[in-house]
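Next up, some structures in structure tokens.
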Structure I
Amino acid sequence: MILPVLFIAGTEKMGRGVFTSENIEAGTVVEVSPVLVMSNGERKHLDQTLLHDYIFEWGGNKDQCCMALGYVPVYNHSYRSNCEYEMDFDQEQISIRAVHFIKAGEELFINYNGNWDDSKPVWFEPK
């Protein structure tokens, strides 16, 4: 499920991102995406490719990884994100939920650390 008001467009500094054409209220689930779960061994191979920047650690022990389908891989990172993601290991899906009101035309961001307000440095230099 992807809210029909979401769209992908170019950004000034980060390539592409996910935007909204209408206002989104805080607490709204904007996307529920299935994931492809892979083993730790497969992750070692993926870490050698461009996909490294698009996969998520997966499982209670983080001993797997997953590739989310839908728009999830296109959400850009921000330490002041307006969305959060939640992993459902049993259903093998990731949900994206607005944590703040988002105005029409704005980009939707997640915090790659997992918690929307986590300021721990990520593995790349944010733009």
Structure II
Amino acid sequence: MNRPVHFEIHSSDPEKVGAFYSRVFGWSFHKWDGPQDYRLVGASPDRAVGASAAHHGIDGGIMRSRDGQARTINTVEVKDVDEACRTIVEAGGRIVVPKMAIAGVGWLAYGTDPTGNIFGVMHTDAAAR
């Protein structure tokens, strides 16, 4: 079963938004060591950021919005990003950001449903570069 594994909050002021969610929900944040300015969100107090979400919900990230628009994007784990992208298009959606490597994590692409809602699809692959 494909399930959401990550959420991403896009904001014009990631620091301010992070402080807000920390105060409201008690979420923890830390800067990702990767090449992008990205903050990982720990939404589950009883486990480390990035640990298995099988029984604890999902964690996420906060990043600066590229177009200034606030939005939340859910990413769904799939067996194969290429196959998922083909299925998205066949079902009437679009691919808006093609498959890309997330170093040490896996492969990610962004699509939209037929009404324009954006979402991510990813599969893990520690060898992604």
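For mean count of other Cβ atoms within 10 Å over residues 32-39, the calculated result is 12.6, so let me know which of I, II that is.
The read-out comes from structure II.
Assign the value -1500, calculated as helix-only ellipticity at 222 nm (-39500 (n - 2.57) for each DSSP H run of 4 or more, over all residues; to 500), to the correct structure from I, II.
Checking each candidate, the match is I.
2.5 is what came out when distance in nm of label points 7 Å out along Cα→Cβ at positions 64 and 88 was calculated for one structure; which of I, II is it?
II
Among I, II, considering only FRET efficiency 1/(1 + (r/R0)^6) of positions 16 and 112 (r between Cβ atoms, R0 = 25 Å, to 0.05), which has the greatest calculated value?
Checked I, II; max of FRET efficiency 1/(1 + (r/R0)^6) of positions 16 and 112 (r between Cβ atoms, R0 = 25 Å, to 0.05) sits with I.
Rank structures I, II by relative contact order in percent (Cα under 8 Å, 6 or more apart) and report only the one at the top, that is, the highest.
When relative contact order in percent (Cα under 8 Å, 6 or more apart) is computed for each of I, II, structure I gives the biggest number.
Read the figures in this text as sums done on the coordinates, not as results from a lab. The model shown is predicted, which means the values in this text are computed figures rather than measured ones. Cβ atoms are built from the backbone, for glycine too; each structure is taken alone.
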